[in-house]
Structure I
Amino acid sequence: MKTAAVLAILIFLLLPSLGFSYEEIAVTNGGTIKGRVKLTGKAPKLPPLDITKFKEVCQNVPNETLVIGPGQGIRYAVVTLEGIAKGQAVEREVVHELDNIKCRFVPHVLAASVGQFILFKNSDPILHTAHAFFQNGQPQFNVGLYPGRVSRKPLLNAGIVKILCEVHSWMSSYVVVTEHPYHAVSDMYGDYDIRDVPPGVYKLKVWHESLGVQERQVEVKATGVSQVDFNLAQAPGAKK
């Protein structure tokens, strides 16, 4: 009896560490969350990237660590619902493409779900690599991409994945992976929308690689539209 009691206590204590469990259900009365991610204050002048090799191919490579569009909209911010317990099913066979074009990863930021895939491509006439650094559980991988080669890799864990090219040190990209399908990457105007959300009260989070994280609470009503805007600012002391 004592052994059984100790085992039960251990299982109880370990439960929080077993990971988030997302239940897939049919959503028939879902609502939409939409909004805009904007920069507060003057947009900084970013330094040009240090292009050190293959300059005949690697021309005019933009610095995309902070892309500001019309009306101070922030591109490549990722908005996610945090801790949603159940909702739409994840489309497991979806493949997200990440290409190498003129010595930059395209697109610069992706959002995906656990169980989906990334297809790495190389449209350049030179060698690239895709070295993926994972935060939680999934082992890193480093794929050599000769011209025209493709490589498909699964996404097994939620978290933020940073991808670098070890041949060209200025190249970087991010993939934000969630357990569920409720995420969006902001466009050139800073706009995003997340659809088919079950009614309820949630925590909504925005992440940006250089501006950090901000969270808001949102109430989603059946078939309704909830507007949630984010205003992000550079940290004090950051270069302007």
Structure II
Amino acid sequence: MDITDKLIIAHRGAPGYAKENTIESFEKAVALGADMIEFDVRKTKDNVLIVYHDRLIQGKPINELVYEEVKQIAGNQGFHLPTVEEVLRWSMGKIRLDVELKEEGYEKELGELLSGHFKEDQFVISSFNEFSLKIIKDNYPCIQVGLLLGKFKAPLWTRISEFFPMERCQKAKADFLVAHFRLLKFGFLERARRSGKSLFVWTVNDEEMIRKLLEDKRVSAIITDQPDLAVSLKEKIASKRIREIQKNQLRPS
């Protein structure tokens, strides 16, 4: 993979500049030159799909609160908590999306919502749950889905399956893998390459690791809290390679 094709995905937007998973954070990620934004989806008690990472807000389960309650709590904390519909309307024509499904039970609803706003090449859906991905793939075969890997507090058998995820990948009908950077050892990168699946790596914030993964042809995308750093490094590496090509072309044969 050429470095110019490698994707920089802004993890929950640009959390170093604005509250994560908010329109303000996503706007900043666009301004910084990210290729995609990643955000999390949960559902309130009154069946509103919202953009929020944690299961709890102010110690209360999201799925036991109606949207107006969640919205008010967020407002009291100084930020607007958007619905998925709001984010989709805002992002149309601006940037592609990596949508993480945090829970089971509304896979088809999310697939329908995304398909109603975007063409299939403008977004992907990812999840740790292979069964959720299979439901989406069975109902919307053109949607690209990715199996998330990196639950380090999970039982031992789950952690082993993350280093050797191909059986789970097949069950999920996943098109790509989304692996935590700590999984990239014990031959994981080569196993991913041999599988023929694209590989996204999350959440990479270390400058040297970002540089290393940008130069690794086995990696298709880097998910980061620092899209400005990743974009800058990508541009520097691409410019360096262009200079090297031009230099080689000028050498006498």
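Identify which of structures I, II gives the largest calculated value of relative contact order in percent (Cα under 8 Å, 6 or more apart).
Numbers: I: 30; II: 21.
Of structures I, II, the maximum of relative contact order in percent (Cα under 8 Å, 6 or more apart) occurs in I.
Which structure, out of I, II, was helix-only ellipticity at 222 nm (-39500 (n - 2.57) for each DSSP H run of 4 or more, over all residues; to 500) derived from, given a value of -1500?
Values: I: -1500; II: -12000.
Answer by label: I.
Work out the source of 12.8 here, i.e. which of I, II gives that when mean count of other Cβ atoms within 10 Å over residues 115-122 is computed.
Numbers: I: 18.9; II: 12.8.
This value belongs to structure II.
Of the structures labelled I, II, one was used to calculate volume of the Cα convex hull per residue in Å³, for residues 67-106 alone, giving 106. Name it.
Corresponding structure: II.
Work out distance in nm of label points 7 Å out along Cα→Cβ at positions 27 and 227 for each of structures I, II, then name the structure with the largest result. Write down the numbers at each step before the final one.
Values: I: 2.1; II: 1.4.
Structure I gives the largest value of distance in nm of label points 7 Å out along Cα→Cβ at positions 27 and 227 among I, II.
Quick note: the coordinates plus some simple rules give every number you see, no bench work behind them. Predicted, not measured: the structure shown is a model, and the values here were computed from it. Cβ atoms are built from the backbone, for glycine too; each structure is taken alone.
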